[in-house]
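The structures come next, written out as structure tokens.
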Structure P
């Protein structure tokens, strides 16, 4: 690994719920590149534990900014982690939002 290629975990939290769903927030600082222009790799996920498709997930795993909803993927614009986190949190069932009251900053 060369200097500047380091990956730093900025946030990695998971909550497992009694109904078999999980929510996870993962944000990594990665070297800026054409694929990750912001120098960030992130996922805000909510779905069935061990499930293949999320109920809702915002991510840029492949470099594209995407929203995944019940098996359908949409391209989205990136306006920072804060707005994405707030949109993801608002989509969670009400009883699961409390765990995620603290936001993320870029």
Structure Q
């Protein structure tokens, strides 16, 4: 476990175990918040409350919208909790990987 923590700290350029723990708390808060936001989004857009009720294209639209909301939440919550620099870097990196954007 210690090896994994050291690898993450090096990869994410984090200096202390406490900062890594704080970043995990930010991810936990953001992920938990999305759970509560997803259902109202789905009900508002499609009048359906679960993923199982959605048609394939509604599911894709919902996932895309939830992804955008997740990024917004991650950025705002991370900034409020003092990890603006890390969260900004992480969101940019995540988008580059998902949308196949190459570094110049």
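Computing relative contact order in percent (Cα under 8 Å, 6 or more apart) across structures P, Q gives 22 for structure Q.
Given a value of 8.4 for mean projected area of the Cα convex hull in nm², calculated from one of P, Q, which structure does it belong to? Each step should come with its number before you reach the end.
Details: P: 7.1; Q: 8.4.
The read-out was computed on structure Q.
Each of P, Q could give helix-only ellipticity at 222 nm (-39500 (n - 2.57) for each DSSP H run of 4 or more, over all residues; to 500), but the derived value -26500 comes from Q. Supply the structure label, taken from P, Q, corresponding to distance in nm of label points 7 Å out along Cα→Cβ at positions 38 and 70 with the calculated value 0.8. Going through each structure in turn, the value belongs to Q.
Readers should treat all values here as calculations from the given coordinates under stated rules, not as data from a laboratory. Predicted model, so just to flag it, every value in this text is computed and none were measured. Cβ atoms are built from the backbone, for glycine too; each structure is taken alone.
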